[in-house]
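Participant: Once you scroll down, you'll see the structures, which are given as structure tokens.
Since every read-out is calculated from the coordinates, none of them should be taken as a lab result. Computed from a predicted structure; not experimentally measured. Cβ atoms are built from the backbone, for glycine too; each structure is taken alone.
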Structure P
Amino acid sequence: MAGPDARAFAALLCGYCLDVEEREQVLVRSTALAAPLLLELQGEILRRGAWPLLRVEVPGEASTFYANARDEQLDDFPQLALTEAKKADKILSIQATADPRELARTDPALIARVARARKPIREATLKRQW
């Protein structure tokens, strides 16, 4: 049996879900596990005359952050992340977790601390079509 058709799914996401139009900047976030779909999305966004901005997280990235971040990195965020969230015309996040237990040993208070610090990014993202 054949797997899902990534090209058809990309067309559905860009058309029906996001209504991607020419000259728009489309921010797409996921992990390397979604590479086939991400490449199809890139192609579909380009065929529509828009600009794809792919942000791909590699396995272990989150746990490496929590294990090594300093206090100021836990309590703040890179301004570029907020700028992207504010400037993107459309935002699509695809959940493709390699290890759902990656952060199981990370202190939940630490995760909550980072989430509080990144609230402005979340709010800016939610204001965009996704």
Structure Q
Amino acid sequence: MTFVIPEKYIQESFLASTGPGGQNVNKVATACQLRVNIFALRLAPDVYRRLRIMAGSKITDQGELIITARKYRSQQANRDDARMRAQQIIAEAHIRPVRRVATKPSRAAKAKRVDGKKSRATIKKNRGKVRME
């Protein structure tokens, strides 16, 4: 599922990137910080709940999803990366997790487990002190 974030809910700022890169890193603001107001997106309550869990510390108390991209050397590539990651995390929050159906172990599985326990018990039982007769 693809989710397109409307342009009016996105705020971008560009900052000086960190790490290696020589003079270019010091001169050019290539890192992109993207802020998306998730309250303004009017997401369903369950989607919002999943998004809060998935994004964790990337969501502020004011409801802004903050994505920082500094992977590439160019500003445009980092901008595209940040937008793609924001769309991806919101799209993943729309997917409902599949509920696990509880099942009971079969009779054969129970018997196999008991046999394993018995064999371990005999191994441990035979570890006692050796008697010299």
Structure R
Amino acid sequence: MTISNRSKERGESLARDLGATFIPPEGLYKYQTDILINTTPLGMYPEVHSIPISTDMVNAHVVMDAVYNPHETRLLKEFKRLGATVVSGLEMFLQQGAEQFRLWTGLNPPLRTMRQAARRALEGFES
């Protein structure tokens, strides 16, 4: 696992805690990776044109963006165009809520209903 962070100290600390390698963002140029996970708010509504990393910097097969509004961020659109499998942050958001529901109630969560409600709530906010 490789961690990249704009803050060298925070990135190195997280990498150390996880037993991972740290690479500063400028070191990612043409970095070969299987999975890229963006956990920054870049690309979130209303700044939908922002992108945390350029597609010419990283070659990734799977890209997940923790941002869920908009559903398909610029990051996801650009990597999808290059053939990567992309995962929206909405799925992570829903799965976290579903697991919390399961832990609190002991019941299987109504994931389909939760997904529909989340999408309805986000309508009109996406650009």
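Participant: With relative contact order in percent (Cα under 8 Å, 6 or more apart) derived from the coordinates and found to be 18, which of P, Q, R does the value describe? Don't jump to the answer; show the numbers that get you there.
Facilitator: Details: P: 31; Q: 24; R: 18.
Value 18 for relative contact order in percent (Cα under 8 Å, 6 or more apart) corresponds to R out of P, Q, R.
Participant: Among P, Q, R, considering only FRET efficiency 1/(1 + (r/R0)^6) of positions 55 and 103 (r between Cβ atoms, R0 = 35 Å, to 0.05), which has the greatest calculated value?
Facilitator: Greatest value across P, Q, R: structure P.
Participant: A value of 11.8, 35 was computed for Rg and Dmax of the Cα atoms in Å, for residues 47-86 alone; which of P, Q, R is the source structure? Before the final figure, lay out the partial values.
Facilitator: On the way: P: 14.1, 43; Q: 11.8, 35; R: 9.3, 25.
Derived from the structure labelled Q.
Participant: Distance in nm of label points 7 Å out along Cα→Cβ at positions 39 and 63 computed as 2.7: which structure among P, Q, R?
Facilitator: On the way: P: 2.7; Q: 0.5; R: 1.9.
The correct label is P.
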